[in-house]
Structure I
Amino acid sequence: MRHIISVLVENEFGVLARVAGLFSGRGFNIESLCVGETLEPEISSMTIVTTGSDSILEQILKQLNKLVNVIKVTDFQDADYVSREMVLVKVNAEERTREEVLRMIEIFRGRVVDVSPRSYVVEITGNEEKVRAFLALVRPLGIKELVRTGSVAMMRGEKVMRANDKQSKGGSNGEDVLRK
């Protein structure tokens, strides 16, 4: 089963390595990992996509909560959230296929961000299914290269992830979807 986890951490040297080490040391796989500063520069938000059973997820959440620099861990499994990723794709765009490629880009509300005589670099942003569908559609035309950001996620509505809502390890302030 696929799981999306958000982790607020202190923005300090080595925190990313400790989180990644926790996963590798226990044989858990990370499908994607995105990290960036929050509104507070001393706090970073990590969005981790992983796979495993509910018992594996429970172990991951417990182990993450034990790390010193971890402020808050949120599992999006049973939550109402928005998730997006971005992909840059270098697609063959020969003279005979350029219009077809441009139509596909328009259908998926993408953008051409670079043009060369025989290729386009295209930016597509959306949920994982949208990105996967676009890639499947352009693959027969020839993908020269691609890079993906991985998923980032945020709760819908009024729920927010903030460090000043910090909970004690293993407790919940009732606003988030922390799994124990």
Structure II
Amino acid sequence: MAKKMEKYFLALVPRGRVQELAEGVKAALKERFGVKYALKSPAHVTVKMPFLWNENKEEELKRILGSFAADHAPFALILKGFGHFRQRIIFIHVWPQQRLDELQAALRELSKVKLKLDVELSDQNFRPHMTVAYNDLKKKDFQDCFEYVRSLGFDQRMQVEDLALLKKREGRWEVLTRFPLGKTEA
């Protein structure tokens, strides 16, 4: 069977109110500033940047990730306020959380050792955030856009109960599978 390489990434994808509020911010930015690129994926916190994987081995990938997730405990995240990278990307702040850093470091190691994926600079310099505008945000609109999102505010707590595998389909990222975090605290 010929290799069919597809794009995937791993993220924490909120459910319920946090997802609705974050998607609401993205929709408001589309309406007000015409930025829509961030709407090509559900609101999320990336923990492993996009990578290519042989679609014929997707079940193996799911098995490895399911086992990985089962070894990690659920935890809470605080998403509060907005920040930006340069004048191109606006995001919701993810407040520092040791458990998130530990999960990402373990995932980085798993990616290198078991999945044989390259460790990227962004994997090594993990800066968790939830992007609401990027790529199509015009520099001339940046300041107005940033002031607008800051006026909206964002202050939510999110319980992380699973790790999501997303797959690119027809130019959009979709949650393919969620792997429950399964380890309970002793």
- Item | Identity of the structure behind 61, 35, 31 (criterion: Cα extents along the principal axes in Å, calculated), options I, II | I
- Across I, II, distance in nm of label points 7 Å out along Cα→Cβ at positions 84 and 116 reaches its greatest value in structure II
- Highest-scoring structure on distance in nm of label points 7 Å out along Cα→Cβ at positions 108 and 124 (candidates I, II) is II
- Winner on mean count of other Cβ atoms within 10 Å over residues 68-75 once structures I, II are ranked, highest first: I
- Query: So helix-only ellipticity at 222 nm (-39500 (n - 2.57) for each DSSP H run of 4 or more, over all residues; to 500), computed for just one structure, reads -7500; which one of I, II is that?
  - Reply: I
- Highest-scoring structure on mean count of other Cβ atoms within 10 Å over residues 4-11 (candidates I, II) is I
- Note on the structure: Highest-scoring structure on relative contact order in percent (Cα under 8 Å, 6 or more apart) (candidates I, II) is II
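None of the figures in this text is laboratory data; all of them are computed from the coordinates on show. Worth saying up front: this structure is predicted, and the values here are computed from it rather than measured. Cβ atoms are built from the backbone, for glycine too; each structure is taken alone.
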